[in-house]
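Dropping the structures in below, format is structure tokens.
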Structure 1
Amino acid sequence: MTWIKFCGCTSLADAEMAVEAGADAVGMILAPSPRRVGIDVAREIAGGMPAGVEAVAVVVNPSPDELDALLAACPNLTIQFSGSERPELVARFGDRAIKAIHVDARGGTERLEAACELYPQARVLFDTYGDGLSGGTGQTFAWERVAEFARKRNVVIAGGLNPANVDACIRAARPFGVDVRTGIESGGHKDAEKMRAFFSAVRAADAA
């Protein structure tokens with residue numbers, strides 16, 4: 001069964017909506033973003049998650065002190081590193097780390113492979129490259145480019161996914177998981193109907 005992360009939750013109500021729709025993980029952005037939240041909101045969301053649902057904090061180039069403060073407030077978080085973090089920092093979190101690697105349309109698989117090798121324990125999240133952006137481009141990439149990596153380790157795909165295209169993504173790459181933010185929103189807010197539609201599309205692809 002494909003792991004599903006609903007990202008960009010800005011309140012406990014958003015996160016509870018995600019859980020009700022079937023999410024395996026909820027993401028909170030603690031980095032520059034229109035959906036950025038502070039530690040207090042992250043603590044509330046993480047503390048409200050039922051057993052079996054991961055609370056994921058998305059960070060970009062955090063300092064060790066910032067990470068320590070975050071984990072002191074929310075000790076059971078999974079950390080998604082979406083910047084240019086050093087491998088030894090990511091390695092501190094073992095399999096509780098997710099490392100974003102941005103897929104550039106002009107780059108080859110050799111660059112992606114080299115990047116993956118720097119983070120051997122982390123789950124790898126492939127997202128679409130955007131000039132000066134750490135994610136959230138709303139654009140897809142050629143999912144077939146990462147299918148080889150998905151056969152070797154736990155790969156998560158993000159970038160422009162929505163209920164209409166996630167089936168094709170799963171068929172093309174067969175990833176461990178998928179990650180969606182704007183594709184489950186209406187007017188910049190989480191949409192329960194779109195969440196349920198996304199979940200149903202993922203499970204239909206799994207069944208096929």
Structure 2
Amino acid sequence: MQALELKEERAGWSISIKAFLMLSPLRQKNILRYWSELQSLVPPGMTIIDEVLTSVLTARQDACPEVIWQSQRWSRFKNRLYLLQCTSQEFKAEQIFSWDMQNQLDLDVSNHLRVDKQKGQGIRSTVKQVEIRFRRGGERCKPAGRSHSNSLKKLFLEYELVPWLRDRVPLFYVDEQLIAVGDLWVCEDWLAGSDEIGQMIHWQVDSV
């Protein structure tokens with residue numbers, strides 16, 4: 001597994017597709033079964049393993065194929081194969097949260113936000129209350145340090161946020177103004193100064 005560049009990801013793990021495809025077909029099947037066991041998940045049977053090999057691994061580069069079985073999901077993005085933990089809970093994009101950024105906020109059973117105080121990083125300390133929403137389309141912002149604003153759709157592509165999280169990433173608003181996007185970036189004019197104690201967001205996703 002280490003030879004496959006195993007990495008921990010939000011909601012799961014990923015391996016290098018290039019390294020995986022260098023293995024024999026039998027080794028590939030063994031890896032897919034062992035990978036789930038390694039993460040204390042139910043190992044898939046041959047039908048699911050064959051579907052991952054044929055549907056996910058052979059998909060075109062710009063596709064985002066997936067196989068879902070029980071509490072597991074296999075997806076592909078940017079030459080990485082992902083094993084993700086799934087939840088049966090329906091995600092509601094219309095929900096809105098109010099947060100004082102003091103204690104951990106549970107967006108749902110597997111989606112959490114917390115703040116660490118760090119000098120020169122995160123949201124300005126003058127921000128005491130934020131409203132959290134989710135993408136509905138058309139949102140724009142200007143990440144701190146950038147010369148111009150862009151749509152979230154374009155920025156997510158640039159930051160290589162995996163497709164299955166793009167509608168789930170929490171958006172932070174103050175007085176109807178978008179000030180930060182998850183723990184990916186803080187928008188212009190809202191980033192803590194170099195000598196200021198900022199509020200560093202941590203976004204934890206345990207399953208999708």
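Please treat every number below as a calculation from the coordinates, not as lab data. Predicted model only: the values in this text are computed from it and were never measured. Cβ atoms are built from the backbone, for glycine too; each structure is taken alone.
Given a value of 0.95 for FRET efficiency 1/(1 + (r/R0)^6) of positions 20 and 140 (r between Cβ atoms, R0 = 41 Å, to 0.05), point me to the structure among 1, 2 it was derived from.
Working: 1: 0.95; 2: 0.65.
It must be structure 1, since only it matches.
Starting from the value 0.95: which structure in 1, 2 was FRET efficiency 1/(1 + (r/R0)^6) of positions 28 and 92 (r between Cβ atoms, R0 = 35 Å, to 0.05) calculated from?
Value 0.95 for FRET efficiency 1/(1 + (r/R0)^6) of positions 28 and 92 (r between Cβ atoms, R0 = 35 Å, to 0.05) corresponds to 1 out of 1, 2.
Determine which structure produced the value -0.65, -1.03, -1.34 for log10 I(q)/I(0) by the Debye sum over Cα atoms at q = 0.13, 0.16, 0.18 Å⁻¹, calculated from the coordinates; the candidates are 1, 2.
Of the structures listed, the value fits 1.
Say we calculate distance in nm of label points 7 Å out along Cα→Cβ at positions 172 and 188 for every structure; which of 1, 2 gives the highest result?
Working: 1: 3.0; 2: 1.9.
Evaluating distance in nm of label points 7 Å out along Cα→Cβ at positions 172 and 188 on every structure, the highest lands on 1.
If distance in nm of label points 7 Å out along Cα→Cβ at positions 44 and 68 is calculated from each of 1, 2, which structure is the one that comes out at 1.4?
Numbers: 1: 2.8; 2: 1.4.
Going through each structure in turn, the value belongs to 2.
Taking helix-only ellipticity at 222 nm (-39500 (n - 2.57) for each DSSP H run of 4 or more, over all residues; to 500) from the coordinates of each of 1, 2, which one would give -9500?
On the way: 1: -9500; 2: -4500.
Derived from the structure labelled 1.
So if we calculate distance in nm of label points 7 Å out along Cα→Cβ at positions 52 and 180 for every structure here (1, 2), which label has the highest result? The partial results should precede the final answer.
Working: 1: 2.0; 2: 3.5.
The maximum falls on structure 2.
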